[in-house]
Structures are given as C-alpha cells and as structure tokens.
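Pasting the structures in now, so scroll down.
Just so it is clear, none of the values below were taken in a lab; they were calculated from the coordinates. The shown structure was predicted, so the numbers you read here are calculated from the model rather than taken from an experiment. Cβ atoms are built from the backbone, for glycine too; each structure is taken alone.
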Structure I
Amino acid sequence: MFVRRLKNKPMSIEQTNQLQKALKEFGVRTISSQKLFIDSSHLKDYKKNEVIFYENERNSSEYLLIEGILHRYNVNDKGENVTTGFYMANIAITPHSARTIKSNSIFTLQTLTPTKIAEIPVAILNDMRIMNEEYKAFGQKVLEAEIAKIFSNDLAFRSLDAKNRLIKLRKAYPGIENQIPHSVIASYLGITNVSFSRLRSEFAGK
C-alpha cells in the first residue's frame, strides 16, 4: 500500500503514545495503521485563545482533537464573533469536505483552553481512507456523526427555548461551563450574558 508521507520532525515517545491512544478511541487499532497516521501527521500544543484556522482562508488539513476544548465561530454583520459549535477532547474536527467551500474554511476554529491537536494533510488522509479499511470506517463514522450533530443542533435551535438549549448543551458537553468563558456559551445559545447568568441562577435555585 502506498501512502504519501510528510517529512515531519519525529514525534517523541510521549507524543507517539498519546496519538496511538487517541487513534484507538477513533477505531484505528492496529499498529501498522496507526503508524500510517503518525508518519504523516504532527502533534501540536496550542495555548488558550489561539486560532487554528480562520474563516474564508484556504485550508488543506484534517484535525483530531486530543486534549482541550475548541469552538468554531463566524463573524456577523455587526463584527461580533458568534459561536456555532464546540469540540471536546477525543473528537475529530468537522471533516474538510463539510467545513470548506473550494478549500476555504466556512468558520474560524479557536482554542478555549490549552489544547493538543493532531494535524494531517487532507490529501494524505484521503489516500489512507481509500487504501486502508480502518481509515475507511473511521472516515464514514466521522461523517455520519457530523451529519447527526448538525441535524440535532438545527432541530434544537428551531424548536427549543434558551433554557432547553442549555440543558441539551450540558448533556452534550458535561462540565463545559466550568472550563470556558460564559460569554462564549451565551453566544452559542443566542442570548445575552445577563440572560445566561439568570438561567444559571434559575437552575441553581432548583
């Protein structure tokens, strides 16, 4: 099997172990398949509030979130950042095919906590999906999960009030309110910071 590889700086033993553990969580379990990814990717640590990529900028990578919390956002016509989704550890970021138009990103991706991300060129991962059954299954699983998430969120925002949106958020991302700015959560729920504080007080009083 031929897969293009990048000449990345070799990973440390610790980094390799971290990535192997994450790949197992994604269903890539054999050492040979894990090595394909490790040889063609790099693992990077980001600080809080760093941007991974920007809306409308060209992007040609796929990403696995190993540690930390990210959010995606778009800038509205008032120049404000509007959060449209979150990513927590051990998840694949929205696939390149679903988050780009003509390879330009449709949202900005930013860290909300210190974060560790594995990045691999989309062309190489596509080769791996074609030639390797584990990555083929992985790609299908990630895409199906993303479609389900988009449908669920669309349904919630069309049919639920802010209180029930918060309940849904808490179920999807346990403990997230204790780890990221509340202003970001308020943005995601489509309410003001004051309204969000009132909602939290209402839940706390029960």
Structure II
Amino acid sequence: MEPIYIIESPAPEDLFDGRNEGEALYKALKLAECKTNYWLATDYEMLRKALELIASGFGTDHSPGEMKSLYLHISAHGNEKGLGFTNGSFISWKELSSLLKSLSENIGFELADVNLPISRVVLCLSSCFGLSAGEMYEGSSVSCVQAIVGPNEAVTWPDALTAFTTFYHLANLKDFSLTVAVEKMNDAAGLNGVFVDVQSPEVSQVLTR
C-alpha cells in the first residue's frame, strides 16, 4: 500500500460553505486504513512547505526495483493554465512542475532498465481541466511525475470525491492498474471518459519494450 498525500487549496467561498473535497477524501482514506496526510495550502509558500514535509515523511530509503510510489492528490480550482490558491493567487503548470521536480529529486528517482530515471510521484489532480498538467512533460529531460490522473474538462466536487475515492480504493488498496482504476472511477461517478491517466514518457518507454 502506497502513501497518499492530500493538499487542498479551496476557494474562500468553499471554505465558508464547508466544501472541502480534499478533507472529505482524507477522512475516507483514514477509515480505509490508508497511510495518508492532509494539508490546507492557501498560497504558494504553504504548498512548498507541504511538499517539503511530504518529502521528509516519504524519505529516500527505497530499494532499487521495488518502484515504491507516492500518490500526491491536489484539490483546487483550476483551468487549462494551472491552479488557483485560496488567497486568489495562481500557480502555472510550469511553476508546479518545478516544485514537483524538487520533490522527485528529494525522495529519489526509481531506476528502470538501462538506468532510466522515473519519478516516484503519481500526481492526481482534483481540479477542472487537471489533465492540462500533461504539458509538464514537454521539453523536460526527466519528467517530474511518473503519471498524471485528472479530468479533461470541468468537474463537480461530488463527482470528483466519488471518483477519487473509487480510484484510490482500486489502485492503492486492490492494486489495480492506473488505467483500469481510472476507467472504474469514471463509472462510479457516472462519467464518460472525463478522468484520464497520462503516463510519463519514461514509463511509456519501459512499457513498450
């Protein structure tokens, strides 16, 4: 069972109305006895600090070949260009990529065949148009994450919560492949291909050998 780290940055009106998808997911995962932690990150600096704590908690002592992964779940409002913070500021996919690259470096890359470095981070985005984060793969020598799971369009919080609860139950507790777990999470939320998984070029290279 891999650890699941949840970072949430809700809009002010979400906080006022008690709409906290990340916190609700955290409670569900705790009930399922998953190893999980939750942070409320209202701005860039809080996000950076949360990622530092995640790196420290995950550590670097992982045997080569075991492919120990880290699920990073970010819950926030988003669009095709990036994510919004509670304080009204914005982080672009490029800026997020830089933070995630540091996280991957701090916990150590997995080495596949012929010493191909692969990030241990599986990025799960509970945000509208989260799949747009796939642009982080472009022009990078080593991808900052091994896979991205997110919606390719706007999605409601009830659908996102239902979908990701199903996803983590299958991918983490039942050891389903990401692709199958994503298919089932769409089914559970009554969606048709809204959530998609996109693997990094490094993972795709290994799978096609």
Structure III
Amino acid sequence: MPVSVRFGLLCGLAVLAGGCARPRGQQLCEAIAKRDVKTVEQLLDGPAINMTIPQGSCVPAAAVFGVAAPDDKVLTSIGVALVAAGLPADAYWIAPGRAEPVRAVEAAASNGNAELVRALLAVGLDVTSPEATRALVQAAGAGHLAVVQLLVGEGADLEATSGGETALDRARAKGQERVVQFLEATAAARPKPAAKPSPSS
C-alpha cells in the first residue's frame, strides 16, 4: 500500500480518535494561500520545511516569489520570512511543464519585486552569478527600474549577457527608456578598466 494512502487511512482513524495534524508543509501552503503571515511565521519557526519542492498543494517558494508584485506587501513579507527561515539565495524549483528550473531571484526580478531581490542579496546572492545576470536582463526588459538599480548598485556586471544580450541591449529592444537612461548613465560614470600594457618589442 502506498505511503500516502497509508497516511490517509491512519489519519482518518486518528480523526475519529481525536484529530490528525496535516503535514506542516501542507499547512504552510494553506497559510500562504490565505495570506496568513502570522501562521506562516509560526510554521517557519519549527523544524525546517523544504520550500522548493511540492508541499501539498504548492511549492511554497513558487507560490510567493512566482507571483508577488512589488505592491503586494503581504506576499512580500511572507517571501522575506521564507528567506529568513532558510530559503537559500540561489533557491530554485521545477515548475510543471518546464524542464529548466525557475530561480527565485529571476522570478522576483521578473515581477519587479525589489524587496524580495534585496532579501536574497542579504543572504548571499552573488550578483555576478548567471542567475543574477538573467534576473538583471529580465528586469531591464520588463522596465523594472527599482530591481535594475538594486542589482547594479550591488555590483552587477553591466557587460554580462543572458541570451546574448546585456541588460542595456534588452532595455533598448523593449523600449524601456527610463532603464536605458539609467544604465547608460551608470556605464558612463563607471571607471574604465585600465588598458593592458603592450608587450615591448
């Protein structure tokens, strides 16, 4: 008999005898869906929950980072709580129907949520990593200036490419003028690398 069926039968018997608690990961998903910050924090205060794999009805990290808009204060605070509880800076999950993993920083950047990107930076996100570069390029193309400013301010490489494009390339291609202006001004203000001395003949 499969473990899930066995658990269901045992839980059903336990309900008759006085109750059966649902797995904490499932409770976490339910609390996220209800936008219940207090319950989320209580659940995260206990033993570790893997937030990047399915827990009942959702993948907790995806349920927050995949959808939290910058003005969604509730989901953003839940996302910050997930990071504080141990969601790693390079967290990722596999979305249904996708072969490539979804990175938390890319999801947050694509949504324009600078606060969630900041939370990941606080726990060690490497701004020179490929996923941070992809996040920068995606944010630039979507016109999310706050995210672009944050990543660039933390030292993201303006010359790094994702899909053959720099952040400036993508912003220009998508007509994101405010982002273009910021990136051009930042690039002009950064010191140019010193030229390598030519070998003497």
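A value of 15.8 was computed for Kirkwood radius over Cα pairs in Å, for residues 81-184 alone; which of I, II, III is the source structure? Corresponding structure: I.
Largest in distance in nm of label points 7 Å out along Cα→Cβ at positions 89 and 145 among the labelled structures I, II, III is structure III.
Each of I, II, III could give helix-only ellipticity at 222 nm (-39500 (n - 2.57) for each DSSP H run of 4 or more, over all residues; to 500), but the derived value -16000 comes from III. Comparing structures I, II, III by relative contact order in percent (Cα under 8 Å, 6 or more apart), which one has the largest value? Top value of relative contact order in percent (Cα under 8 Å, 6 or more apart), among I, II, III, belongs to structure I.
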